[in-house]
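No lab work stands behind these numbers, since they all come straight from the coordinates. Not measured: the values here are computed from a predicted model. Cβ atoms are built from the backbone, for glycine too; each structure is taken alone.
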Structure 1
Amino acid sequence: MQLRQVEYAVAIADLGSFTAAARTLHVTQSALSQGIRSLERELGTELFARRRGEVSATAAGEAFVAAGRRILHDVRIAKDAVDSVVAIVGGRLDMIVAPAFAAGPLGPVLGTFRTRYPGVSLRIEPEEETDAIIDGLVRGRAELGFAQLPLNDSMRVIRSWTEEIWLVSPPGGFESGPVAVTDVLDAPLVAPSGAAPQIRRLWEAAGASANIAVECGAHELVVPLVLAGAGVAFQPESMALAAAALGASVQPLEPAIAWHTALFASSDVPLSPAACAFVDIALDSSL
């Protein structure tokens, strides 16, 4: 088995096509196909089912690709470790974050990281659902995740944050000052998909049913929809203040409500030098 064959299999699984995988890896399709056939003969089983131009991983293929991602990850760590010997943190850092919660806590960390390590290629994949973020880390699509707590035991919390939640409403929606939670129990809500379950739980605890009028897969649509009159929203304080700059009315809640979020990694996967550098910055208490 060759490392190149592992790269072929992972690329085919990610792109769903031999043609797209060959183009991305800058090899001919015949070379890629031959490499996969050779690998399948060596393993004694088909890794991909080919039907009328469609390609999908078999059960054996899914198992191989999951292991292959870890192999490629470890190879990248080895290469990055060599770079770090000469005091240059290079390579790439992949993260999956819940954008509905990440702007406030992660912003200073990301800014400091980019300033200190401009040679690192940083890829941030948005994903609203915590379970999907965890799955991405388990499957090796990223090294670090950011989402709302709690997490399952397969994840290791690196640092957690608590941020107060404010009410965001159309201009003139509520008087200035703290707004009682009971005053908005019946209000139509605009909520990002990742925050919707937490909002429903909060309302259930108050003996009410959350009236989520609009549930957004993209968190950046929340404030424009509020400004357009679709409903009110609950946003972390830092994001609420940004919404105020766009003309929204924002107030703290009484009693206060807070989101508990965390930066985390898989418990049993070693981190690359780039990820370790990011963790060191995140653990800085001033950020």
Structure 2
Amino acid sequence: MINYKGYITLFLVPTIALFMLVYAVSLVILFGTSFTEWSTGLKPMFVGFRNYIQMFSDDASFKEGFWNTTVWVLLQSTVHVLIGVVFAIILNMKEFYWKFARTVFMFPNIISGAAVGMLFLCMLNPNFGAVNSIARLFGHSDYAQNWFMDYATAFLSVTMTWLPYAAVVTILILAEIAAIPDSLFESARIDGASELKINLFIVIPMLRNIIGTCVILAGTSMLQKMDIIMMTTGGGPGNTTLNLPMYIYKTAMMENNFGYSNSVGVFLIGFGIVFVLLARYLFRIGSSEV
């Protein structure tokens, strides 16, 4: 008799080895050095909880970065996901334009973050950008708003570079809708249910698991968002658009303070774990109840 468990274990060995080498060892080093004072050319010196005490007590940049990260995670896991769900339900009606709209909506998600950042830098340029140029056409001849470097508009401008483009969520929702048995829809229509009621009382409840998964994917994507911020504002003006990944980069690479940046990294990992567990609990992911 073939020992399938032995074969499965054998096939898992390369993956486990790769995980241990690339992730597990790195996480252990990250956690260990977060309790040290460590700079390039110097050996790590154990300082206990000093980095964490400094982080939560007198580091204004960390607090602002944490606040911005939290706001972006909440926006991405609510507004962004809602846009994707609504767009998927509309596309599922399969009107004549649905394939074209699905393709066009996907474009921003297949372009690299750096390219998207450059695109928005050009669009919102105070001198020749499309947005300011359109404003000048409507009578504001001297309009030259610096969208990314104005304290009043920087955060919103950076947010709009990714928030509305929920094509990945839309594709996942469309795939889940396609898996719903047609008999449910046919029975509802025979009973006289409108398309609105079908979507509200059949489709959306059946999407609970995948919506919860999309919330996790969208929210955690904000815990690694740095490319567009670096290309557009660099975290400025001041710390208006600073988030934790950007703060970790600045602390490690620009201030040569790897011990402190690693403590922020440990906090960011903990923040992500708490968010994932909370989302799993709220959406009861894995439960078959409707």
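Suppose you compute helix-only ellipticity at 222 nm (-39500 (n - 2.57) for each DSSP H run of 4 or more, over all residues; to 500) for every structure in 1, 2: which one lands on -18500? This figure was derived from 2. If volume of the Cα convex hull per residue in Å³ comes out at 169 when worked out from the coordinates, which of 1, 2 was used? Working through the options, I get structure 1. When relative contact order in percent (Cα under 8 Å, 6 or more apart) is computed for each of 1, 2, the one that comes out at 22 is 1.
Each of 1, 2 could give Cα extents along the principal axes in Å, for residues 48-191 alone, but the derived value 62, 57, 28 comes from 2.
Here mean count of other Cβ atoms within 10 Å over residues 128-135 is compared for structures 1, 2. The highest value is that of 1. Looking at FRET efficiency 1/(1 + (r/R0)^6) of positions 80 and 136 (r between Cβ atoms, R0 = 25 Å, to 0.05) for structures 1, 2, the greatest value goes to 1.
For which of 1, 2 does semi-axes √(5λ) of the Cα gyration tensor in Å, for residues 144-231 alone, calculated from the coordinates, equal 39, 15, 9? It traces back to 2.
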